[in-house]
1. For log10 I(q)/I(0) by the Debye sum over Cα atoms at q = 0.06, 0.08, 0.09, 0.10 Å⁻¹, the calculated result is -0.45, -0.80, -0.99, -1.18, so let me know which of P, Q that is.
2. Figure out for me which of the structures P, Q the number 13.6 belongs to, where Kirkwood radius over Cα pairs in Å, for residues 294-349 alone was derived from the coordinates.
3. Quick check for you: by FRET efficiency 1/(1 + (r/R0)^6) of positions 174 and 374 (r between Cβ atoms, R0 = 25 Å, to 0.05), which of P, Q is greatest?
4. Can you tell which of P, Q yields 7.6 when distance in nm of label points 7 Å out along Cα→Cβ at positions 22 and 646 is derived from it?
5. If helix-only ellipticity at 222 nm (-39500 (n - 2.57) for each DSSP H run of 4 or more, over all residues; to 500) is computed to be -19500, which of P, Q is the source?
Structure P
Amino acid sequence: MIKIFKYLKNSIGSVLLIILLLFVQAWLDLTLPEYTSKIINVGVQQKGIETAAIEKIGQKTLDKLTLFMNQADKEYIENNYQKSSTYKEEDIYKLLDTANKEKVADILEEPMTIVSFVSNNKENNDFLKNIPEGYDIYQFMEVMPAENKNILLKEIKKKFTDYPDTIIEQAAINFIADEYERININIDKIQINYIIKVGIIMILIAVGCMITGLITVFVGSRMAAKLGKTIREKVFTKVVGFSKNEMKTFGPASLITRTTNDVQQVQMVIVFLFRVVFYAPIIGIGGVMKALRTNSAMTYIIGLAVLAILLVVLILFAIAMPKFTKIQKLIDKLNLVTREILSGLPVIRAFSNEKHEEERFEDANRKLTKVNIFVNRTMSFMMPVMMLIMNLVCLTIVYKGAVGVDNGSMQVGDILAYIQYTMQIIMAFLMISMMSIMLPRANVSAKRILEVLQTNNTIMNKEVVKEFKKEERGKVEFKNVSFRYPDADYDVLTDINLVANPGETTAFIGSTGSGKSTLINLIPRFYDVTGGEIIVDGINIKDVDIKKLRDKIGFVPQKGILFTGSISENIKYGNSKITNKDVDLALKISQAEEFVNKLDKKKEYQISQGGTNVSGGQKQRLSIARAIAKNPDIYIFDDSFSALDFKTDAKLRKELKTITKDKTVLIVAQRISTILNADKIVVLHEGEIVGIGKHKELLENCQVYKEIALSQLSKEELENA
């Protein structure tokens, strides 16, 4: 799968943008629980009062607080508060600089707690029992010598050393709320304004998350689509360059699956990979850091949850992974069976074998379904197990948090924030675990794609190619040519020596399996010889550019192949520069003119896929017209007249002679009548040449040819031929 990423090199900008957006989205996601906590802790419990840095305070209260400060703190507080108004004959002081809030809060927290504690627990305070009658602690501390005052302060502060910070903070906040009520400040308004402010911030964060998420999905989808396009192009380009050896190795059905289904799997995973797999570690690590800052004592809960999730994922992954490989192979098999059945429907119906083919398809379909059901059942365990882990984690956090709230070490909002952080961490691993369903299959698909892309073509151009010799234009020569199919145990062609000159018609005949088609398939390098060499225009065909070699050849295969489009477009397929006059001439010579002129749109008549709307003979004639229109130096007809009647065959060959006077014509035929007038007839038997000559010479000198001839024509017909 990793090797597929090299095809993303043109999308590096998109990759970097996605990663940046994921960090931004993760930061926004991890910020939301903080504000949720603030809504509960500050907005609800603290009535909108954020810190102990009181905004306004009465003179009497300020005097009380300064009694419990050292001289430096007292001076700092007095310098940061200024008289702003008067309320009920009492001066009101306002905090001057909000930038110093944090330090002011640190100084005021403890004195506020002490004053609150003293006011609410007068009967139980040990340090108040020595105060003379008629005095309260504030009056007593005002007249107390500085040295004694410092000793008393130390004793008082010792009482609060064991108190959790949250209790001291809450005591200070309650003190401020009481003070605001005393000096007639609307606490409800402060609370509502704070909740609205935090709520607006949370809405903006949520909108930011949505926008970054949408942009990430858009960029990721676009990038994955471009990757799919690139891979399909590369696979198709690679397959187009395959020789028949590679095509046989993979098979058309498998190559179609690899170009479509496998690329689709990879494309789909790339979208989720950047959106989920890259995002999960960012949100997971960020969530752990935030959770540690909230309450480090419960970190072990997250650790246990993560370990449990990883264990589940690994077990399911180990069970399902081998099955994903099997699924792709079964899809190949299903495609192969489907393709065979659909292409062979006429034969199936002719032999009334529909039931057998239905059973064959059902067998392939059943095997694929069985494996898919197994994989789906296995992976269906994942979500319930994950939800069980998540719910157990929530219960554990709530229990531990309740204990923390009870002893004052934690606030309710912090519990909620911790649960959210934990859920984000677990969800990150859950997302990765969900990807584990897709990744194995995509990994298999990626391997299958790379298998095609990394296959070395057996037929390729050399680094330095030669040019054809113009003085030997059209000459084809076989020198000691032998050929053996890959993995075969014997040669199908042995020691072939032959010269086909321009202006001559060289015909090949022999029994089925004698190597006729194989021999002429070697000329355009559909296969490469395994021994000897083939020389065209005086140069070994392995030393020239393959495209230039094939440009010299007009090839008509055994099975006429037409492409979707008009008849004119099909005939111009070999050379787009062909004029309409050339098309008309090609149709006339190939004996296709008559039936084409009867069609609705004549040359513009649309051929359906595979040429199914024309007959076999018409298809063959149009294939011949395509080769003629190309006007090559070498014509190769691989049993291309078999679907023609004798009359059409004779007319076609007669017309063909008018344009091939200086061309090399190679004909493979089964019918003696097709090659009777050939300049040279080559007789093949079990991969060897057993006779070369004209018709009458071979009748006298070649037993194999004589047997073939007599099997088709009578002695009288042969003598009069």
Structure Q
Amino acid sequence: MELIKKGINMLLDVKKYWKKPPEGKYMSFREIMAYSVGGFGAYSIFTMAQALLLSTTNVIIGNTIGIRPMHMYVMYVISVITNIPLTMVRANMVDNVKYKSGKYRPYLLRMGIPTVAISMLFVFTPYSRLMSYAGGKGYFVCCALIFVYNFGLQFFYNFFYDAYENLIHVLSPNSQERTNVTAIKSLIYSLSPTVTNFVTPLIAAKVANGDMYDLRVYRWLYPFIAIIGVAMIILVYAGTEEKIVLAKTHTMKIKFTDALREVAKNKYFWIISLAGWLGFLETCTYVVLQWLYNYGHMCTPEQYSFITLIRGTAYSWGMILGPFAVKKWGKKKVLIVTNLFNVLFLALVYPLMGSIWTVLLCMYFNSIADSFILILNPAIQADIRDYQQYKSGERIDGMFGAVAMIGTFVSMATSSVLPAVYEKYGISESNGLENMYDVLYNPDTLHKLVGALVIMSAAGAFLNCVPYFFYDFSETKQKAVIKILQIRAMFEDYGNGVLTDDDMKNTVELIHTSKEKKLEEIENIKFLRKRKAGREAIKQAAGHNEEVEIACAVMDEVERFTSVPALKRLEWAKSVVDGGIQGISAVSEQSIDKARALPDLTVEEHEIRKQAIADAKLGLRCKKAALKYYPGGITAFDGEKFASLEAQENELDEKKAALFKAKADKKEIKALTLKQKELRAEIKKMELEQQHYAECTKVWHDAFKYVQQAENYAKFEEIASKYSELAQ
């Protein structure tokens, strides 16, 4: 009866909050539905594109088309290297290119549709005909085509993947809500690879005599995936809205190298990246079940379809239980425990691999443990971006992908391990077989190689776990960071005269509540447990302690300009502002040495010294740029002229659209196009000038922003007084 009552209440909540979010939340049920259901289509495209990306273990490129392992590795390395500048382009576009629809939503369609088009070209290319070209040239033509297709996928697919996966980071600033929505999304999108894996062997049985590595299988499957995928990403685009905690007047324009430098300081980014790099071996067993079926003949095609379907359902457990586990124990504990279970279940495959059903059992529980990462990874990635915004003052998203490219060099080195292992066990062009993978039809070779992959995978799972012991950005810290960002946005908006009554009310009440809560005592949870206090009492005490901790962080932010380090930096900032932009060229070459000579004995002294060194380095970088671009003295950038040129460009775009609609004379349209081209050239010239000016004057603008922020924070009593008048 209680269960029925909860179900009815849930349905009533869905109806009530279908178009507007519940109190304290940011996403309506309609938005959650659009993002989650659309995920089925997005992951359909992901499944299709991922199967075609160059890697050392790609079965379509290796088994089906017949590209040799070492050639695949060389092509993979070249592909990774060429992807580095593409990643930088993507990062810069996400962080600096503005669209009304947001940071990520515009790229769902702009990148998703080309991804589908390239994937279709990939599978419908007649490789067998090309291979028959005389003199062995056909093989290299195939290699060249595969490389070209992958070059396109590296840009469009990766951009599309990032756009959909990272969209959750900006749909809500509430970490638990993001986790919950990710779980719902994951539960729905997981059906996509499950259905694909179930259907693939059935199609193979019909069109390729059960051979899952026949290209005809993908030519039947992929058109359906393409249609469903594109239709559903339109749903995501149309049904979601991005929400970032930023001042209304805040403009984001950050130089690539500055963004790179800021992200490189984010310790949590490095912890997560290191976990991925150390755990590269964990995925070695992904091919085990498929090999036992295809080469070991341990089951029929129908049974293998059932096996893939059963294993696919394992991922549902993490999606269902993940949010509850995170709410009770936190992301860090859940990550560590599930990774340790991964090690256990992977290790159990080794003594039980005589039967595909016992392997399925182990892999099923391994998939359950592994499924939690599908919830945890997006949640943690979103949290560390909040932390990045808190530390740097800028919402940097795209640059995380650019810095992560450092890992590609690690991947290039580690990716050579698996081909070497394959070759050791006989998968080599020198084995004399038409298809080098046919050596796996030998049961002895198959079992030895599978055993080696299992051991490597278990070791990878353990190494993946280790860095998370150093992750300490708790859920409480994340909540405090969001409230601090809210406070900063209020002061900035007030200083710029755009603060709304609602924002003033919410933030002033938050500060008043925090001021009172900070004075309350922390409950002793250990003592309560020793006294065997009830679960509810312990839960309330933990909640109280969290509120006090957040209140302390909030008040530290409100009172930040009363601290000695802040006052010292304010003194420096005022001197820079008073010196004007021309003073940048006069920055002392000894400023870094002076900063390094500051005392470093106490926590306060360390903070002062660290900030002074960073400011001195920035000052010298700006001086160097000023001497390069403005040897005769810095000339102020004409922002009004630039805005006027952009307005003219928009006006010409509208005129041209109207002429096309009216089917005007081609000469008139051509003249307008020529005028647009001239205007665009002038705008590009000014954009470069703006970039140089920003690079040279960053130290002055940072100092000015800091002085302005201190002045705004000093006006809290004035804001509180206006709030009191509003409340009466």
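Values in this text are rule-based calculations from the coordinates and carry no lab data. Note that this is a predicted model, so its numbers are computed, not measured. Cβ atoms are built from the backbone, for glycine too; each structure is taken alone.
1. Numbers: P: -0.62, -0.83, -0.96, -1.09; Q: -0.45, -0.80, -0.99, -1.18.
It must be structure Q, since only it matches.
2. On the way: P: 15.5; Q: 13.6.
Computing Kirkwood radius over Cα pairs in Å, for residues 294-349 alone on every structure in P, Q gives 13.6 only for Q.
3. Between P, Q, the highest calculated value is found for Q.
4. Details: P: 7.6; Q: 4.0.
Going label by label, the one that fits is P.
5. Considering all the candidates, the number was obtained from P.
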